[in-house]
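Quick heads-up: structures coming right below.
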Structure I
Amino acid sequence: MSVWSTIEELWIRVQEPVVLEGLWQVGAATLLAAIVVGLSRWRRLALEAELATAFVRGFVQIVAMGLLVGVLLTVPLVWSTLILLGMVGGATWISKQRGEGLPQVAWISFLAIVVGAGSTIVLMTAAGAIEATVRSLVPVGSMVIANAMKINSLALDRFKQEITDHRDVIEVGLSLGGPPGRVLASHVHDSVRASLIPIVDSLKSLGWVWIPGIMAGMILGGENPIYAALYQFVIMAMIFAAGGLTSMIGTVLMGRAVITDAEQLVDAASLRDE
């Protein structure tokens, strides 16, 4: 299929009546989101700008991805690697903002997400859980990367708060000659535990509090319900593994980055909230 024929097909799909129906539904969802933004302003949470920006960006990005899905299905397999690396780059840029002020935060976030999400995707593709096709690698890989990003963001945010709130205790420990790794150990552990709470709770509630979309979609599509459940668990396990590796790698590397060559904590001014 040529590029022009693909573009023509996408344009035809954009003009279908169901798109207008979807836009009405988006309007209803936007109204609900606007209420949340309004409550944020009323409660003086100072989150309305970030909430509104995230909502608009999410809408634009998901529509753009929807338009590109048709194109993605026609490109060679090798492009999936470049697409996933581009997603990792975007995930790094978003995630590092939670650790703004921490040294080497962009590089550490990129490395943690690449190793955590990348190794999970490669191993599960080799195991056959992810088909070695663009239509499978990109959607499933994006879920793994996105969740690794979320967990990395939580870990960075908590680690930065730990360093800021317990600076005096950490500096005393270092001044007494304590090994930096041991002095920071409890703060690194707390950061990892806090970052994994959402995925752990999701695993606990899997099939009880919520029925995941992938499993529901597979069952509605006529797939064996037991296999659909097993595959959904595999997806959740991949997300947990990728997130856990990302969080542990990121916090360990960050624990080293915040210690200077003189075994002192980095300047407090660099850790101030933006």
Structure II
Amino acid sequence: MNGNIELAVLITCHNRVQITLQCLRSLYGQVNAPLFDVFLVDDGSTDGTGDAVRAEFPQVNIIPGDGNLYWSGGMHTAWSHALEKGYKAYIWLNDDVTLDPDALQRLYAAYRESLRPAILGFAVRDTKEGVLSATGGMRKSWRMHVSEVIPGDKPVLVDTICGQFTLVPDEICQKIGIFAPYLIHYFGDLEYSLRARRNGFEIFLLPGTAGVCPAGGWKKIPPGVKGVRMEMSPKRLPLSVGVPLYRQYAGPLWSMHLFLHYFKIFIKGTYSPS
């Protein structure tokens, strides 16, 4: 274990220097927080993110990427580096989240109070009052569909958790590993949640919210061949991700469900986070 530091915070960023710095300021401004190390993958930024982080936060472990890691690949890389040092728990943090001053204290307290290893995460708020931008979910069936869960007054058992601010104990990591290497951008938190549940681990959405994360807009993916090609881009669901993901988690008819996913886009199009 890495001395008295129990936690490693994992972050991936690309070309949004001020947003990344604001996230780090909120993280290092936590009150009554435990000690932590930060592993930040700077995935090929050309806006000076790496230099700006080094200047303001020289304690951050910066890991360079070539611009092709995206979120899941970047988090896999950050996690791999953190594993080499060894920590009691690993925290996923999106670089567009501005944490509340007591967020890490609350997450760590929930971790210390857990009777057995469990994944613990918070919902985050949109900039619009009363609106959540990310939370947990319950699987609606054996297929890939999940329904949103709203945080309550007590921890809520969920099937999936969004990765904006989530803690994974090392005991779980040692049993099921880290993010799957075939994942590129989306689905890292979804796949890891499903894998953890399959291996008997619980996931809890904690009470309240941890901070603010703008939900962003949506862009239209048109119907037809163009839309299917957009859906198969690295930031969406290329076949290199869709095939292993659906094969593992979409049941015996996984290939049909994957085909129908693309076919529905061919017919009607869809929307994608911008």
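Every number in this text was worked out from the coordinates using simple rules, so none of it is lab data. What you are looking at is a predicted structure, and each value in this text was computed from that prediction instead of being measured.
If helix-only ellipticity at 222 nm (-39500 (n - 2.57) for each DSSP H run of 4 or more, over all residues; to 500) is calculated from each of I, II, which structure is the one that comes out at -11000? Don't jump to the answer; show the numbers that get you there.
Numbers: I: -27000; II: -11000.
Only one of I, II returns -11000 for helix-only ellipticity at 222 nm (-39500 (n - 2.57) for each DSSP H run of 4 or more, over all residues; to 500), namely II.
By the measure relative contact order in percent (Cα under 8 Å, 6 or more apart), tell me the structure among I, II with the highest figure.
Top value of relative contact order in percent (Cα under 8 Å, 6 or more apart), among I, II, belongs to structure I.
Here log10 I(q)/I(0) by the Debye sum over Cα atoms at q = 0.11 Å⁻¹ was calculated and came to -0.62; which of the structures I, II was it taken from?
On the way: I: -0.78; II: -0.62.
Answer for the origin of the read-out: II.
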